[in-house]
Structure I
Amino acid sequence: MKIVILSGSPRENGNTRQLVEAFAAGAAEAGHETAHFFTAAMNIGPCLACYHCRHEPHIGQCSQEDDMWQIYAALAQARVVVLATPLYYFGFSAQIKLAIDRFFAVNDSLKRKPQSQEGITRMALLAVCGDEDEAAMSGLVENYRNIYTYLGIENAGEILAAGVYDEGDIRGHAALNKARQLAASL
């Protein structure tokens, strides 16, 4: 199975990265293929609300020529999408939010068709936050749930790691094993 992982942390070796690596290890052990995109290191512009993607002959095609096209190509082959982010002021980081907003151009291909056996069927959330109280992530989780509900895809799981602020704080956190197990279960 092909899995696309979008990681929105600007920290190259931060806690989000460690959580993603645990997930990717579980996926590899289960024989899944992953495509991992570090959105903070990519040139992804914001949605311009130009509606180029909504008009013939460009339906489903974004007008911007940036790195989002790499993600679009991977999404077209994927069955699962994983959104990985640190909590930034009660929501997704700006670095991943840019990519999520650009889903708009390919909504029709992302939305689950009830009779189809193709396309994305599930989505998962991997999130870290410095706050000790997991409830700090409630806004992020609600936003995530709105995304997969809108797209008509199944929630594969939500792995939340609270209390991991400084780089490396996630070492030994139960979320690492949960991420590995989630990936293996797909």
Structure II
Amino acid sequence: MWRDVMRQTKGWLPDDEADALYELGLASPPGLPMVELGSYCGKSTVCLGAAARELDVTLFTVDHHRGSPEMAPGQDCHDPEVLDADGRHDTLPWLRATIAAADLEWWVVPVVGASARVGRLWGTKVGTLFIDAGHDARSIRDDVSAWAEKVSGRIVFHDATIPHIGDEVEFLVADGWTELPSVGCMRIVAR
């Protein structure tokens, strides 16, 4: 059922990456929550949320839901359907509808805020971290800085074909993390 909902949800996650994300979620250290940075309308949330349901853990999905530069009018990822009555991006209603459609409301907790800011305040260990929030160099660096030390299992980077995202993977590998085989444009490191 989750795959059907995932396929009907707005976003950019091919089936092979969705299946891999679900499997990575299932391999998360037991008893620890998972965290997703950047949820948009919930396509990847459904994959990790389905794994969280099977493991009976919580997935926290962190997003400010106001879009990013590549979603501005005239850009490739612009979608006027996700604008609110004031013409501002607001994907939170879309995310909530996706979570409900996938029957994941007991396992997925949306956190509305900037991912690095939330990470600096986060106080518990995380089993699996999926990074797909801001794609500019500073946002990626800030997310890694705020979250990496809290992760006990794996960090999964989406869109890792972007050079500065790959740079963060290399930084973590140099810091003692082990890189696992990539899937599509996802690169994965583990403790």
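Determine which structure produced the value 2.3 for distance in nm of label points 7 Å out along Cα→Cβ at positions 51 and 171, calculated from the coordinates; the candidates are I, II. Structure of origin is II. A value of 47, 34, 32 for Cα extents along the principal axes in Å, calculated from one of I, II, originates in structure II.
In terms of distance in nm of label points 7 Å out along Cα→Cβ at positions 35 and 139, the structure with the greatest value among I, II is I.
Consider the structures I, II: one of them gives 0.90 for FRET efficiency 1/(1 + (r/R0)^6) of positions 19 and 59 (r between Cβ atoms, R0 = 25 Å, to 0.05) as calculated from the coordinates. Say which. Value 0.90 for FRET efficiency 1/(1 + (r/R0)^6) of positions 19 and 59 (r between Cβ atoms, R0 = 25 Å, to 0.05) corresponds to II out of I, II. Taking relative contact order in percent (Cα under 8 Å, 6 or more apart) as the criterion, the largest value within structures I, II is that of I.
A short reminder: the numbers here are calculations on the coordinates, not readings from a lab. Since we're looking at a predicted model, the values are computed, not measured. Cβ atoms are built from the backbone, for glycine too; each structure is taken alone.
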